[in-house]
Structure I
Amino acid sequence: MTSLSEKVASLENSHLAHPQYRPDIDGLRAIAVLSVVGFHAFPTWLKGGFIGVDIFFVISGYLISTIIFKSIKNNSFSFSEFYGRRIKRIFPALILVLSACLIGGWFVLLSDEYSQLGKHTTGGAVFVSNIILWNESGYFDTSAEVKPLLHLWSLGIEEQFYIFWPLALWLSWRLRLNILLLAVALAIFSFSLNIANIKNDPSAVFYLAQTRIWELLAGSLLAYFAIFDSGKMSIFNLKGKTFINAASMAGISLISLGLICINKDDSFPGWWAALPVLGTVLVIAAGPNAWINKSILSSKMFVWFGLISFPLYLWHWPLLTFARIIESEMPSREIRIALVSISIILAWATYFFIERPLRANNSRFKTPALAALMAIVGASGLTIFNLGGLPHRDAVKDSEAPNSQFVGPLWKFAKNDTCINRYPFKEAQSYGWWFCITNKDEQPTLLLLGNSFANHLYPGMATEEKLRTQTVLSIGACPPDMGSPSEEKSEVTTSPCSGPRAYHQKLLINNIIERSGTIKYAILDGLDVKPSAAYIQNINERIDYLEKRGVRVIVFIPHFTANRSLKGCFARPLKKASETCDISPEFRTKIYENFKPAIEAISKNHPNVKFFDQNELFCNDKGCSLVQDGMPLYRDEYNHYSEYASKKIARLFTNWAKYNAPDILDD
């Protein structure tokens, strides 16, 4: 995202060498930032616009490495000056945008949203956003569209690269090692990691530096040949108008092909990223005299957007995201056009009134002052996160009760130390999510068996007064039908249920059942609403195993699914409730009809199995709704019960159990 190509007002007695200013590179950066902004604002218009980040990576690698190579060649490289210049270049705009987000969030974000913003602000301040976002990615992750600082992942990768790369080059130069060999080896290693892991761990490949630095190193290699090459590799030492024009045209064509052909559903970066990376390398290698570079990329409009590209990148995504959060949906086209226009104005103002004046200021206190301000911003974000998003703010305190249910991925009932210590499962340490929670340090009597839709029953079952003598155990992350020895050699992905993992979990649960001998009931939840014959057979086999060991089975009929956040059903700062959360009673009937073959098949093979229709939670004589008593029944957009709903379903279950499973209840 960063720029070193614009003219520097003052070098402040610099010892570092500087690349010759090339307006065409600013023009290339304009293509990159406008592609990203276009994709974020109008994703159906420019499906491959996100490759603008890859263009930025190559440009940054080229410019930064040019400085480092020239400086070490002249024996004038200074770490303090290098990182000082990074602070003066990056921090002013970033501090402003982070601060604006925290201030804006105070007035418009609910407590869970503001808490997450605080965490991401701290991550952005210390340049580890990519690592934080990678740790959040997965089944329970909040949608990317409502993370105002999501875009800082790329800045994290750049800055992490700038921490190790100058040191590696300096040491290699001092030790007389082959710098070219180092760069090539690292680039090949990084690209290989990218290709090897893109299918089984796409989130890690996308967010982590080790699988993306090959893109920056592509720019670094270009810088190496521009400075050290004596014509050995002609592609980096282009001669002749025909050749340079062909290279430039080929580069623009590859970038254009990427913008048109790549979309977010592709495995990216993977092989696809080679299009924008190679295209950018060719455009830069063609030099400023190629016709496209000189006549188009160096034009005033392209250069102007290139100069404001960094603040434009910083501003546009928070504005679009805040609007989406407030609207509870994609804002209208008119709103998005207005927000893009505002982003451009803010970027221009940031560049001309903050970045340029600060760059011209030669005060020796500038760098420590910027570092101190960034530390304050990061500490503020951490405080907001630790205080749970400050739920008692005037802007949100009136809606504190329903808002407290929207905890998203931060589900405190996923696991606890009592369960983990009692039932250690080392393999789960590599899972994206794992459920292991119990209400007592005793042998289990009631097992919640299934995926997250079984786990979300836990807070209600564990606290319901009529179940107070039960030791409730929720363990495992996979649906009850999964787990077979034949899966031992299957491919492992980020899912806890991929490869042999589901089978290993089944063995763990079976061991608990057999060794304890105390489990009297198992509740199966998270079943397919429209199960196939093979699926039903697997469930029957699982029930058969349980019943042979004296475990009585209760199957929860699948519950309503909305696949959307319920926040739009409630008023929030700057926005009244925008949508109804009523559901047609016919939906309940359809769920039952779709699941009926499973009920009939299971009842035929296991007549003692009971079926509980949990959709009673949503419906009464007035109709069906996803909101009851002014409280949301889901905690996130993935149809997981809120804590309120879990407790209410437990009360409905105990009323049902009086007639269907009375011995599960306390006297």
Structure II
Amino acid sequence: MFKSVLVANRGEIACRVFRTARRMGLRTIAVYSEADAQAPHVREADEAVLIGPAPARESYLDAAKVLAAAKQTGAEAIHPGYGFLSENADFAEAVAAAGIVWIGPKPASIRAMGLKDAAKKLMIEAGVPVTPGYQGEDQSDETLTAEAARIGYPVLIKAVAGGGGKGMKRVDRPEDFADGLASARREGQSSFGDPRVLIESYITRPRHIEVQVFGDQHGTVVHLHERDCSLQRRHQKVIEEAPAPGMDAATRKAVTDAAVRAARAVNYEGAGTIEFIADASDGLKADRIWFMEMNTRLQVEHPVTEAVTGVDLVEWQFRVAAGEPIPLKQADIPLNGWAMEARLYAEDPANGFLPSIGKLDHFRMPEDARIDTGVEQGGEVSQFYDPMIAKLIVHEDTREAAAEALADACASVEVWPVRTNAGFLVRCLEHPRFVEGDVDTGFIAAEETELADRPDEERDIAAVTLFAQHHYEPGHLIGNDFGPWDATTGASGFRLNGEPRSRWVVSVDGRSVEKNAISAQTNNSTWLVGEGESIRAAQYLYGEWGHGSVFVGEREFGQNRIGEDLVLFDAGTAVLVTRPRYGASASGPASDGSLRAPMPGKIVATPAKPGDTVTKGQPIVVLEAMKMEHALVAPFDGMVGEITVAVGDQVIDGAVLATVKPEGKE
């Protein structure tokens, strides 16, 4: 066994690999960019090397810099994690040529499975069923358009070197094909350096089933059962589980046997995943599951497989890379209970799921779940990297218990001021269709209305209670102190030495809420809030300084004073409670037609030009940030006024990129 390992990655996967390495007594080495100088993975390593500026192409994707760091520190092995250089065959070869152990498959295997079109041809030869489609060499617009028509709409355009949903576009109508093709090519070129695409038939009720495979240097290949990764949003996985709901023994054997054949076809070594697409219109059937692609690396969702098998997959990676045989025979690999994983993203569901960046002033994770993360309180979510900030994993005896435990864990998440999808995850996990196992990759899109956050009366009562408590109780005032006649609170009914009784007007995440509130106890811990017959008792309790709870009936809201902010946490959703901002005018595209950058990024396309007549929802400018494209669209029917940016421009958060004038206005 080698004595030291360098992880050519960052964030939660670097921390995850270090955890096993330390347990096995290996010396750990981190690499980091300037943006990650204070990141946990840097601090947790025994040694760390700065390899470049924040942009990944100048640091984590620079193979020469990573190799130089390995030589400088005397690293005996390199673990690539996932993403970045993990499926780069040239890098794997360079590592081996430098006399360093590559913890991954052979370069030939990476190449064989790295391009989706070539991989599908190889699988056909190996007798593995594949999705109907086109994976030819002719990449002309004319040929691809004709093939899409032959396959029949809807179709899926996929970058041949893609992964993680990047370079993947669903097209439902022939007239939208050109735009979808252009976008897939741009993302393929930007993320993988390869603009080529393939086209597949889009299955209308698809389930995403994948099988964890493992091979060693002695010719053994085993599987560690399947995972279901069907709960996705725009091809990005959100919740994963193992095993797959509705998978009977016969279908499991068919799909795992196919996965093992696929791995053997490329003489696979190490950890890998064979991904299948299943037509779930009539349940899971062995003859309705097709090979989609292979990921020649460890997967983000590997913890659910670890939970149901009891196997440390990173330890297996180390042992196999060192020449040892796979520790267990196929018959000895168990499948116990049910595991689920939720991906906590730094994104704002209330604002179109746009990525959210900035400093983590408050970061509190649940204690009754496995948490894999690479950030911490006081750290920062950067614009340069993936928006996933943590994974929450639970393991229970049954699927129902696992879903309930994971929902509870997500509901306990408290993050501020960076916005997260924790509340959205709770609503997904508690949705009746998910609980019943009735999911496919279109679940989130189909249930979008039901999954949206809905402010309610109890949340408003909790918010008013929080605001009133902090502005009346001595020692807990924030900002300007409020007297009984302060016009902002609308105080009324003040009596000398009496209990505070006021008409409160507060802003709850920008929404104005107005209610009566009276302190019912001298210690100000209980408030009566509401109107007429709808008066409700709300109890305010402190825990540690600045953190506690507000109870409205049996419903508990977390609350925290974070700097100058009062924040209410409602089942994972963070809600800012402030004074209303009187006289503020509406802003944004819906009011004046200006399209502003939602975050820092790079302009990659300007599909419209000044003077164009556009319809509501039509793309005007396309911004690339946090490894994904974000289209800024016309907020209403009208005419493009001006476009202030050009392709290649770097823009700051809030910059006006274009304007749209309503129909009938010059």
Structure III
Amino acid sequence: DAIAGVINIVLKERDEGGNAGYRFGGYKKGDGLQRKLSGWKGFALPNDGFLTLAFDAGSQDPASDTRDDNRLFYPGSTRIDTPREQNNRYRNWRWGSGNVSDQYNFTANAEMGLSEGLSAYGFATYAHKNTDAENFFDPPTTLRNNYGSVALARYPDGRLPVTRYGLEDVAVTGGLRFEDQALGKFDLALNYGDNRVDSTDRDAINPSWGSASPSTIYTGRREADQTNLTLDWTRDFANDWLFKPLTVSAGLAWRQEHYDLSEGDAAGWSNGPLFNTIDPITGRRIPGYYSGITQVDAVSLDRRVIGAYFDVEAQLTEKFQAGVAVRSEHYSDFGDTTNGKLSLRYDFTPQIAARASASTGYRAPSLVQSGLSSFSVQVVEQPPGSGNWVEAQQRTLRADSPEAALLGGKTLKPEESTNFSVGLVWRPLPNASVTLDAYRIDIDNRITLSDQLPASVVGPIFAGTPYANIQSAAFYTNIADTRTDGFELAGHYQLDAGRWGRVDFNGGYARNNTRITGLDDVGSIPGNQIIGRNTQGLIEDGTPEDKLTLSANWLYDGWSVTVAQRRYGEWKNRNAANPTLDQTFSPQWVTDLDVSYRFDLGLTLSAGAINLFDSHPDKLEGAQLYGVPKYSITSPEGAQGAFYYTSVSYDF
């Protein structure tokens, strides 16, 4: 489905043997070092069963490719070339991938026969890691002006705020499979998954608490869990009027979703005893500090869904195959929906076939979209030049909150889609294949986060209400209808090189175009103000217009050599206000290489490179973020340059 999405994960099913390996690598410029230890082991269970256990553990150093920050950092400075300015340890603060530590993953997969036709299975995953996200550098001038003398005294050279995110993810699935020639195949499964992220601010300060403010502040938890119970059935029905037996499938599903935002420490969101008093050095009012999840943001949301589907596939003639599927669901918060799919295939010859499909799709807003709320605070002079410094709240509002309602926000609606595709399949040789598919996807009621609406928009609407202190606001809304047209071409060829081994060639080319076909006003605010030029550009031009992939894998004796090539087409970044400042990024080529050799004793050595030739996207134009970032955060690949690695593994 175009908006629901499917990820197919294939788990290892081994009842013996094992492997242990280690990989080490880093970027050409010397940072971003990665270390990874991994392994798996298979065990035999009764009745031809298996248990496969796997793990990996590792870490990653931060990586950055930035320019120096050339602002004047210290109050009173007039020249950047003074020793005090030049020796600031944060002059080259990082902008890139953060530090990843304590990263480890475990996987278990098992299956065992219980009786004739009946088997039990189960699999589970667990993941943990800590990621440090470095934020924008606050130089001493900013600390003095925005946070006061207490902040400047604690961080005399400035502050590089770091938020540590601790991830815990667990998923467990267990089920029974039963197969009977007369009754068909049954699969009963129960699944539970939980994802939890805790965040902590480091190098923090709440100036309203003065010197008593902690420098490490826990800022809250985001947790989502889901439980699924499913029953699937499939059976082939023999008949005399079709070329092959009729395949019928049906199933029932029940799902419960839960999402929690839990507030952080009071030091992260409460005003201390110095709040709004006059700082003796700066002469400005001392602000509070708002970070993470506050009392206002905390929320707990639930959803229950029950559904059923029915699917029929038939080989109508020797050359013509058709399938029809329908699925109905009831959402506790959105009511009923029914969607369907029709698929057709016609084999002109054993080598050439045509296929087509048409379907409708439905995606209820995620509980994260429905429940997200956050706010930050800046200290601003109002009116400018008055010397009156006040706190200005910047809020991301819950879509169904009273504040959002004043702006025209409503409870989010589901996204709905229609999908059409046609394609050709060609097998010119037994060891070669080519596929070509074209598609059109229409999405209605697309959910998008609005731009941060300024005080000139929200101020008059919030005036005289309890929300008059909100100077800037954003919220999720069903703002746009979009249409995506595209096609995908893929080919594969396996060359038997005789005594020189075998070479597998793969290639693919994809091109699509997304455009906004409708933009709704929200309340009294025009749609092109709810999402402006930059956000519209992210939808329509923010990804490469096309992508080419080519690869070759040569297997000879114990050698394996893989070369992969990618080309990303043009993409664009639209300036929020001035079209003359739009930037179009050139196409980019990226090459990967992996070479490995397996010794007779089961030892394999490998070396390789991701982005072998150190390709980079075009550099950013203008002075975004004080001119520090070299590359756009939406670049498809290559902002950190070439990554080289080596690995060793042993099969036993």
- Query: Thinking of I, II, III, which structure, once helix-only ellipticity at 222 nm (-39500 (n - 2.57) for each DSSP H run of 4 or more, over all residues; to 500) is computed, gives back -7500?
  - Reply: II
- Query: One of I, II, III was used to calculate Cα extents along the principal axes in Å, for residues 149-284 alone, giving 42, 41, 28; which?
  - Reply: I
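Read-outs: derived from the displayed coordinates by stated rules, not from any lab. This structure is a prediction, so every number in the text was calculated from the model and none was measured.
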